[in-house]
Structure 1
Amino acid sequence: MVQRYLRSRTIKRIKIKTTKRTATHYRRKKPKQARCSICNDFLKGIPRGNNCEIKKLPKTKKRPERPYGGVLCSKCSRKKIMESIQ
């Protein structure tokens, strides 16, 4: 019987063919892509990965280096900056 934590559907099952039998490997699913908080569009420049994978990346690879980087897309951040100037 498989271990209890591997029975959950949050874990992806991958069938691997070996010479004698078909084995099942278990991997965590990738999280969804980050979205803009205003227009709900996908954010560019943000990696998809688990917290343990993203934690190992340098700060410059985690998010774009601009105001509101990682929260708003480039179009919405431009609008927000222009509103704050006026």
Structure 2
Amino acid sequence: MQDQDQHVIEACLRGDRAAQRALYERFRSDMFRVCLRYAANREDAEDYLQEGFITVFRDLQQFRGDGPLGGWIRMVMVRASLQQLRKRK
């Protein structure tokens, strides 16, 4: 894990809103594209992205650093998208 990622994660875990915003801005566009793959339209993808980032911030302490932070966030986004799809059916 990169030092930059570690500092942002630690700040997010302390509740630092600026760090949370920085993490969101850093990964937003890539993760939006992930959500678009599962969504029927852009509005649904935005909902999936929102739910995914809520999960990311809620469960960030579970990130162990075994792989890249972006990979972990991508996994969370895929799971959040699939969960939203199941709820809508």
Structure 3
Amino acid sequence: MEAYKTIKYPLATEKAVRMMEVENKLVLIVDRKATKNDIKKAVEELFSVKVLKVSTLNTPDNRKKAYILLSQETPAIDVATKLGLM
């Protein structure tokens, strides 16, 4: 899958911001058909970061959330700042 088609947009809820600060995780809405490997490759390509783990969740409103754990060298807050969330 193409990186820009895989990742739709980041979430900036209170819980997502807390996860960025405490757990170094990004929360993104992704394409419903994207696999964890697709998501990992897309995030690494678009944001130039090292992804340690990807967890996904299908929401009741027919969206797919991805929780992306980043390595300690790249704080999630820095990526969020580049995206304009912070």
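No value in this document is a laboratory result; all are computed from the given coordinates. All values reported here derive from a predicted model rather than from experimental measurement. Cβ atoms are built from the backbone, for glycine too; each structure is taken alone.
Observations on the structure shown:
- Structure from which -6000 was derived, helix-only ellipticity at 222 nm (-39500 (n - 2.57) for each DSSP H run of 4 or more, over all residues; to 500), options 1, 2, 3: 1
- Structure from which 24, 12, 11 was derived, semi-axes √(5λ) of the Cα gyration tensor in Å, options 1, 2, 3: 2
- If distance in nm of label points 7 Å out along Cα→Cβ at positions 57 and 73 is computed and equals 1.3, the structure in 1, 2, 3: 2
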